[in-house]
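Below you'll find the structures, each written out as structure tokens.
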Structure P
Amino acid sequence: MDLKTINGVLIPDTARLRAVTNDIIAGRGGMPLYVFLAGLVAGFYAIGAIFIQGHGHTINTSNLVPWGLQITTYIYFVLISTGCTFVNFFGQVFYKDQYQPFASRVIFLGILTAAAAFFSLATEMGRIDRMYNFLISPNPSSPMFWMSVWYTCYFVAIVLEYINIQRNRHSDKVMWGAFFVAVITHSTLGSLLGAVSSRAYYYSALLPIYFLFIAFLTGCALTTIVAALTVRQQCLDPDVYLAPFVKFLQIGLGLALLTGFWRTMIGLAGHVDGSEVYRLTALNSIIFGLGVAVVVPFILLRLGNSPLWLAFIGLYIMLTQLKTRSDLVIGGFKIPVFRAYDMPEVVHYTPSVYEILVVVASVSLVAVLYLVCEKSGLFDVAGREVH
């Protein structure tokens, strides 16, 4: 098969892209692709309604709950992107031969999920056409300013890492650079929430570390799904090639259990204003956040290691972690900061259909782009030199 490259970087062949497009039009694209295409259409409809009708008519956020499902989706995907970078780093360092068939896919997913994160964030920002003001009036004292700086560095680093993987010219400097920039960038994101002293549910020096550990877990979950399906498709030995991902999942679940447990326990012991939110959410945090979302998948890992079973576990972790990210973001607003006479004791929030469809659009965007690139042969020569 004749595969085209630009300076050693594989690009989808035009003829094969045309063949893939014809297959999709003819109904031979596979059921998953059509499901995600339908999700993309529905999501774009919702996003169009949000921008045309405005947040007041489509989004259930308010002055009491300014951050909703769109911010949750942004945090969820940006942490997955970080996790993909971590998996790539540890895979290259500790399991180079076993990891090599998946390297191009993993870092490509890191790029896609980062794009999906900002795609979701853009739907929440309103007038994104005015973002140029951020460039002409920077505020270095704000963590959000440094997030933008580090995000730019992070995106450049993972793109360079992807190019190096495709060219089969591994660079330790780029790999280490991508790893450290990912740590700095997304611990800064954790600090953005952790520095909000008025919200007891957020305010914690532990939150930047918690974000990094959850990023590793969710990145492991997504890459395990892709690795498991790739092993099954290419008839590779699952005991050999999936072993690193099983180990990563076990470590990620252990780290999530450790930080999640102590974050909950410290919160329950607190007596500052607003700390009652920990007691209000204790049952959900312990039963779902720790039990269902962390302990159960660890048990599931002990029950089997076939490719389809591991793909199911990865999907299970991703779904439960989306719920826990929503609990974290929205939980910070359950107890009002100011207790006026007409203020509710506990603030409730339910996402609108439009907000839910933003999640569907973000997921579908990643899935459609990945599936089309895979069908067009973008990953066919991952790990082998292209001439």
Structure Q
Amino acid sequence: MRIINKIKTLAFSILLVGVVIGCNSKNKDSTKDQQKVTSPNVLSAVIDSINSEINNGDYGLIDRFMLIQNDELLADYKYEQDYEFVVQKYDTTNHQYNFNSTNWHPYYKQSELHTLQSVTKSITSILFGIALDLNEQYNVDNKAMPLLKGYGTGFLDKQKENITIEDLLTMRSGLKWNEETDHNDNTNDCFLLESSDNWVEYVLSKPMDTIPGTKFVYNGGGTVLLGEIIRTITGKRIDHWAEEKLFEPLDITDYYWKETPNGEIDTEGGLYLKAEDLVKIGSLFLNKGKWNDKQIVSENWVSTSTSPLIQDVKPDWRRDMGYGYQWWIPEYTNKGESSIYAGNGYGGQYLMMAPEYNLIIVFNGWNINDEPEKSTWRVLQDRIIPILNNK
């Protein structure tokens, strides 16, 4: 199906740059002088080419493409998709975890709020960093199990008691977990988690598979535990903590966050934001945790979160990638320095930053039933950075 381009590129848009990026323009430091500055004209041809290929359907169902460099909005394309038509051959039951329900996906009830899926994990990590910044009696070396209040000891064994907060942040809990199969596979732990009545209990019921801290296994259940631990540390449910400590300072006034059946918040994939507000998260991190000269999250947390703490992550498409605190590191140097770091969500939700170029790229899409010819996940590495390197 041909994709319809709704909004022409808004390069150099004074209004949107002022609202989304300009409000953080005070956050400059001496490192900015060391960043590579690029003329927008260098990127214009490749931006036009990417947009043309999206319109041709090469990247499947794409809803938004934004590119910002040096606080200038160089690309903002929005694409209309007829999702009612696309999903008509699938089950469209109106349920928040039926991904073919157009009342919930990819937009929240026909609003501008787009599902972030697992980019939610990266934002959960930010909120966890803020919690530790403000509660110095806790740190990433703390054992996780004592901080999961109200779940008794029935789920504990000797190995589970050794899981640390950092093990959860780096997906090395040691819990036996399968999230590699198709989401609708009834052996997929994410599917089973989202079908359960008590998510924390479901995660804790899983047996141990390896020693904590020794093996990377992608596990959204660990992020569910992190959300519950934030409540223990702060005394607040994570959405309320987010409003106070992240969303309000960044002037993010509109969002939706799914609730689980027992009233907890879906920290593994349930957040919806506007693309413009997702850009603010990217700007916050490029400015080392500062917004309007206020330190929202510590520079150390930003640096550590986006470092390849786990390297050569496997299997399949994650090979040769790194992983930090709920952030992917698609490219890093042999010295362990991140060239690119990213939030990555099911269906094509990408927030990617290239610090060397002071660049942010955002894609929203919804490729859940068919695999497109090309992936927007590779656009920054394969299309944008080569142009910048050869300018």
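Please treat every number below as a calculation from the coordinates, not as lab data. It should be emphasised that the depicted structure is a prediction, and the values quoted were computed from it without experimental measurement. Cβ atoms are built from the backbone, for glycine too; each structure is taken alone.
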Which of P, Q leads on distance in nm of label points 7 Å out along Cα→Cβ at positions 79 and 95, largest value: Q
Quick one: relative contact order in percent (Cα under 8 Å, 6 or more apart) came out at 31 when computed from one of P, Q, so which one is it? P
Identify which of structures P, Q gives the largest calculated value of FRET efficiency 1/(1 + (r/R0)^6) of positions 103 and 231 (r between Cβ atoms, R0 = 30 Å, to 0.05). P
Matching -7000 (helix-only ellipticity at 222 nm (-39500 (n - 2.57) for each DSSP H run of 4 or more, over all residues; to 500), computed) against labels P, Q points to structure Q
Comparison of P, Q - label where distance in nm of label points 7 Å out along Cα→Cβ at positions 199 and 335 is highest: Q
When P, Q are compared on distance in nm of label points 7 Å out along Cα→Cβ at positions 343 and 359, the highest value belongs to P
If you rank structures P, Q by volume of the Cα convex hull per residue in Å³, for residues 247-366 alone, which sits at the top with the largest value? Q
